[in-house]
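Below, each structure is written out as C-alpha cells.
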Structure P
Amino acid sequence: MIHLLKRTMFGFTRTDINYFKTRTFLQSVDEILNPAAPLPDPPVKEYNTPNNATIPDPNILQGTTWVNDPNNDGTVNSLRRASFKKWWMGVMINQDRSIREKMTLFWHNHFATETNDISNSQFVYKHHTLLRTNVLGNFKSLTRAVTIDPAMLVYLNGQFNTAKAPDENFGRELQELFCCGKGPDSLYTESDVKAAAQVVTGWRNNTTTLSSYFDATRHDTTNKQFSAFYNNTVIQGKTGVTAGDLELDALIDMIFGTQEVAKYICRRIYRWFVYYDIACTVQANIITPLANLCRTTHS
C-alpha cells in the first residue's frame, strides 16, 4: 500500500494508510484512479497591492478570488502569479486520496510553460484548470485544447503566428515535445514543422474575455504538404471563420494517426511513474502493449 501511494500521490499520512487498509487492493486502485473529490477552490487575494500599480485591484477583496478579474498591470499580475504558485503548492500538500494531483503535475511538465513568460495570471490559472480537469481524459482532445489555450498561445508565440510571418515554435514543440518525441521511429521532418506552423496561423488572444479566437485575415490559406512520416498528407487550405478549427482538427487527426504518438506518451508515463530507463524488454513487454491500448481508447 505504501509503495502504491508513493507512486500515485505526493506522499501520504498515517490516516491515508489506515483508510486504504479497510479496502482491498483492487478497490484501492479503483479509488485512486477515479478522483471523486471536488476540484479545489481557486486561489484568492492574499497580497497587498503596492501604490505604484497603474491598475490596482481594490475591487478584489482580501480572501476572494482574482481568477476572473482581467488586469493588465504588471505588478498586480506578478502578485497574482505568486498567489497561484502558493495556492498550487497548498493543493498538492492537501491532496485528496487520488492520482489527480500527480497527474496534474505530469501534464504541466508535459505541456511545459513558464508563468513569468505567460505573464497574464488569468491565462496561467486557466491553463492550469484545463490540465487539472482533463488529467485522466482523452490525450488527443487535451492536445487539441492546449494548442489554442491562451497561455500556450503566449508561451510559444502562437498569438503572433501569421501567414505573413509564420512562427515555428508551436509547430515544432507539438511534434518534438508533445506528441511524437525524438525516438528512432519519430521521423517527421523540418518541412513538417513549417507546415504545422502554417496550419495554426491566425489564432489570437483577447485579454478582456480571457479567451482565444481565430482571425481569418491572419491565416495561411494555402495547402500544407507533409512528409512520408505522415503518409504525404496534404491539409487543404481553408478560408473563412471556420478555417482555423477545420485545419487544426485535420492536423491533430494526422499526427495522432501515426503509431509514434501512443508509444511516446506511454514512455513518458512509464518514466514518470515507474523508472527513467526503458530497456528493450520493457519496450516490448510494457510500452508496446500500452501503446496499443492507448490507440484503442484515445483515437
Structure Q
Amino acid sequence: MRRRNVGYFKSERACAHFLSVYQTAMAQLPQVSQSTDVPTSFGTVCAYRFDGPSSAPGPPVVLLPGRNASTPMWRANIPALLEHRTVIAIDLLGEAGVSVQDEPITGPDDEAQWLDETLAGLGLDRAHVMGVSIGGWTAVNYAVRRPGRAVSLTLLDPVMTFAPIPVKALLVSAGLFLPVPESVRRRVFSWISGGADVDDSLPEAALISAGSTDFALRKAMPRSFTDEQLRSLDIPVLALIAGRSVMLDAALAAARARSLLPHGQIELWADASHAINGEYPAEIAERAAAFWADVDAAGNGVSSR
C-alpha cells in the first residue's frame, strides 16, 4: 500500500519485475548462510550473512550498497571479501530492494537510527562497515551519529561525504528516474561507470535499471557533513576515491578527507570510475583486509560474537 513519504513499488507489475531481476542476480552470489528480516522503527531491514571457507577472526564486514542498488550489486566483491571476513550485506531501507520501509525517513538522524537498530538486531556489537557511493555516506552518517558499533569505515567513492555532487552529474542522473527510453538510461549508466559498456546482461546493471524504473524513492536527500562532524570520527577510515569519478571532484574530496579525518587513510585510485567496486574487486578486498587487520591488531576491533 502506498503511503505518504514512504518508498514504494509503482505497481504490482513493477514489484514482480524487480523481484524477478533481484532473485536472478542473487542466484549469482555465493551461498547465503543466513537471511534475517530485522524490525526497526522505520521498517523491516533485510540482511544476508555470507560465511567464508573458514571462520574468519575479528568483526565481520557490513556492506552498504549504492542508490537504486541492493545486495546483488556486490556480486564481484563478496567472493573476494570472504577470503578474509564474514560478510553481512544489507538492503538499504527506503531504497529499491527487499527491505520494507513503513515510516518516513526524514533526515540523517533517522538514517542512523534504523541502521543502528539493524546492527543491534543482528547481534553485532562491533563491525567493520564498507559502503559504496550513497552507502559510503550512510556509513559516515552512522558513525558520526551513533558511535560505538562501527570499529572502522571503508568508503568506496562516497557521494555527499567529502565533496558535493557536481551539477552535471545531478542533471544527467535524472535520466535514471525520468520516463526516458532504455537506450538513454543505458547511456547514463555507462557515463557514471566511466564509459563501460552497460546492458542488462550484467546482473548489476539490470538490478539498478529495475530499481530506478520500478521503485519510487521517498525519503530525505543526504546532507553534506560539516568539518566538525568529519573531525569527530574517532575510528579508522579507509577512503578509496575514484580518480575518474563523475559523481564528485576527486582531488577536492581527497584533500578535504585528508585534512579532516583524524584517523584517515585516503587513497586516490586514478584509473577508477564511480563503479570502482566492480572494477577492482580483488584489489579492494586485499587493501581492505590489510586495513581491518591493522585495526584489529591495534585493539579497535573486538569480536562481535
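Numbers for the structure displayed
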item: Among P, Q, which structure scores highest (criterion: FRET efficiency 1/(1 + (r/R0)^6) of positions 93 and 221 (r between Cβ atoms, R0 = 41 Å, to 0.05)); result: Q
item: Structure (P, Q) behind the derived value 51, 39, 36 of Cα extents along the principal axes in Å; result: Q
item: Structure from which 0.10 was derived, FRET efficiency 1/(1 + (r/R0)^6) of positions 37 and 53 (r between Cβ atoms, R0 = 25 Å, to 0.05), options P, Q; result: P
item: Parent structure of the calculated result 17.6, given that mean count of other Cβ atoms within 10 Å over residues 157-164 is the read-out and P, Q the choices; result: P
item: Winner on distance in nm of label points 7 Å out along Cα→Cβ at positions 29 and 269 once structures P, Q are ranked, highest first; result: Q
item: Relative contact order in percent (Cα under 8 Å, 6 or more apart) - highest-scoring structure of P, Q; result: Q
item: Structure (P, Q) behind the derived value 0.95 of FRET efficiency 1/(1 + (r/R0)^6) of positions 117 and 141 (r between Cβ atoms, R0 = 25 Å, to 0.05); result: Q
item: Read-out helix-only ellipticity at 222 nm (-39500 (n - 2.57) for each DSSP H run of 4 or more, over all residues; to 500), computed value -13500, structure in P, Q; result: P
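Only the coordinates and a few stated rules stand behind these numbers; no lab work does. Keep in mind it's a predicted model, so treat the numbers as computed, not measured. Cβ atoms are built from the backbone, for glycine too; each structure is taken alone.
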